[in-house]
1. From P, Q, which structure was distance in nm of label points 7 Å out along Cα→Cβ at positions 44 and 76 = 0.1 calculated on?
2. Work out FRET efficiency 1/(1 + (r/R0)^6) of positions 196 and 300 (r between Cβ atoms, R0 = 41 Å, to 0.05) for each of structures P, Q, then name the structure with the largest result.
3. Name the one structure among P, Q that distance in nm of label points 7 Å out along Cα→Cβ at positions 116 and 236 of 3.3 was derived from.
4. For the read-out helix-only ellipticity at 222 nm (-39500 (n - 2.57) for each DSSP H run of 4 or more, over all residues; to 500), a value of -5000 was computed from one structure; give its label from P, Q.
5. Thinking only about FRET efficiency 1/(1 + (r/R0)^6) of positions 52 and 108 (r between Cβ atoms, R0 = 25 Å, to 0.05), which of P, Q has the largest value?
Structure P
Amino acid sequence: MSEQRSNTVLSVTGSDSIGESGAQADIRIIASIGGQPLSAITSVTMQNTVGIQQFYDLPATIVSGQMEAVLNDVQPDVVKIGMVRRIDVVEAICRSLERYRPRWVVFHPVIFSSRGEQLMDEQVAQTVRRQLLPLCTLIVLKRTDAHYLLGCQPDNDPHLLFLDNAYPAHHGLGNGFSSAIAAYLSLGYTMSQAVSEARTYVAQHLRPARRLKGRSHELYGEFMEQMEAHFRSRSDVQFYADSLNVSSRYLGQVTRRVSGRSPKSIIDSRLTEEIKNRLLTTPHTVQETAFALGFSSQAQLSRFFRKMTGLSPSQFKKAGEGTGGSVQQQIRIRK
């Protein structure tokens, strides 16, 4: 084995904007163990601590071009594969593996994200099953993903290593574990030794407490304060996103993660409660209430209120007057 290739690992996977998984984590982990990380990107992801916002899957020619540039020149003994989301990309990776025949191929299939988002569809899984798996030395995956990828629940397969119950599940765990295995293999460890060392590395360096902390709960609280101060005059989500200096997409991710509801649903529900309160506790007409709450007309308020409650303002008011002001059993706010 040449000195040049003795500790190199080619990572073939997607990027992760926050560096907890993907190519960024591979590079950090492999280098920290003593390996020389190389990379070929399969997909560019736009994500943060709340979740994945968007993907851009690179064309197969770009992925294979990256791999060939490295494999022709450096010829690493270890290739670690992660996120693949296109059939033609899987096929391109297989062609490179068949041509250059690295000694070790460690595969961590990224099928579902840590938050349950499906990242590999059935057609890609079938291609992986037929073409890529036979070329792998070790496959590191969750036991719950085995049936989806393999079509069965295999037992005692020496090429499979399951993650379940080893450590508390969190974003980047499987990626980090498989990267550590690949790094130790590049240093000359046997497979069993590499797996053992990787377990120790994960326990010491990839604990959930060390994960990057976002500000989703703090931001949610700020949004609720802003909403309470301005909902009577501003019901557009972009206003609140701008005032909090975040994108409307990120604000939506935050509110859904914390409360299970969109920003618009929260604003509209609060506005509906205010309309109900004014209809039942003030002498104001529907038209006066409409203008006071930023509606352009009585008709606009009536359409909004009917959509949210199933009743017109006048029907709601009559029902409330007939039951002493309590109509909670008669209406349902549509979220």
Structure Q
Amino acid sequence: MKTLSPSDVNSLPAGGSDPLRFDWKEGWYPVHYVSDLDKSKPTPFTLLAIDFVIWWDSTASCWRVFEDKCPHRLAPLSEGRIADDGLLECPYHGWAFSGEGQCDRIPQQVEDLAAQASKRTCVVSLPTAERQGLLFAYPGLPENASRTPVPIIEALEESPSEWVCIDTFRDLPYDALTLLENVIDASHIPYTHHRSVGNRSFAGPVELEVKESGKQGFQGVWESGPRLGTLGQQDTTFLAPGLMWHDLTSKQFGRTLTVVYATPIRKGSCRIFARFPFKFSSKVPGLFMKLTPRWFSHIGQNAVLEDDQIFLHHQERTYTTKKMKVSFPNHQSPVASII
């Protein structure tokens, strides 16, 4: 089984090199599906309680992520436009910025260009990477970005043409950690998602054997698998800070993954990027899925998220308003603590 830590001696683990501390800024986060971005206009996004703007740099032919504030008067650059010369232009006074964050145009400046040349006129620009249809941003030290692996699903790199994938995303009214704990917890599915993707009659023990664990996450095997063993073995992987997936191979229909990226917007709010790749034993189901409109599958996936959204939101509110150890001495969290 592959190690959770980077194998390249020149690589850095997500979270930084300190074995006792996880730095949430030192990691790659998905911020958008590339197919949903518009190259003609900037798109706002919030990551780790900092507002950013995503925009297409036609000069370098790549996506850029800037802090969403002009260094002049702090106006949101996401309310601006991409000018005819390809620069990101502030809507307030027309300052315009190149892909590296350099201010290349100040309409009001005198001819000596002194203001334009100042470092004070630069915008903070994050390293970006485009992988497996997702745009990732790195909010940590820029020099660490190239040495920190982008969290992707390695299985999808193998024979990619054989996979059919359903993608969806949604902003949720609870924390990224709450989301991750919930989607890793397979034992809630028969009850919470009864009649959507589960059934109460399939409830039973989840005997997950952890094969590897550490600061970078864990890998485990549920040999009997879900639905009382009728589907087959399910492997679960969590890569810190925000990626988890279940990997199930069934004799009935083939191999399927349940992939969740949890991107922290701010405390109490996150964006889920949910991916459902299938490698069917037969070509017919895959053909049907390709013909299904994306909006239709998006509605179905939202219905599943709404199964548990209300009590996850209220659960988190209770966490933050009560002193858990005093008020709820018998409370068990995470779910693994009751096993």
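None of the figures in this text is laboratory data; all of them are computed from the coordinates on show. Keep in mind it's a predicted model, so treat the numbers as computed, not measured. Cβ atoms are built from the backbone, for glycine too; each structure is taken alone.
1. Working: P: 2.1; Q: 0.1.
Among P, Q, the structure yielding 0.1 for distance in nm of label points 7 Å out along Cα→Cβ at positions 44 and 76 is Q.
2. Working: P: 0.05; Q: 1.00.
Sorting by FRET efficiency 1/(1 + (r/R0)^6) of positions 196 and 300 (r between Cβ atoms, R0 = 41 Å, to 0.05) in descending order puts Q first.
3. Numbers: P: 3.3; Q: 5.7.
Of the structures listed, the value fits P.
4. Details: P: -15500; Q: -5000.
This figure was derived from Q.
5. On the way: P: 0.90; Q: 0.45.
Largest value of FRET efficiency 1/(1 + (r/R0)^6) of positions 52 and 108 (r between Cβ atoms, R0 = 25 Å, to 0.05): P.
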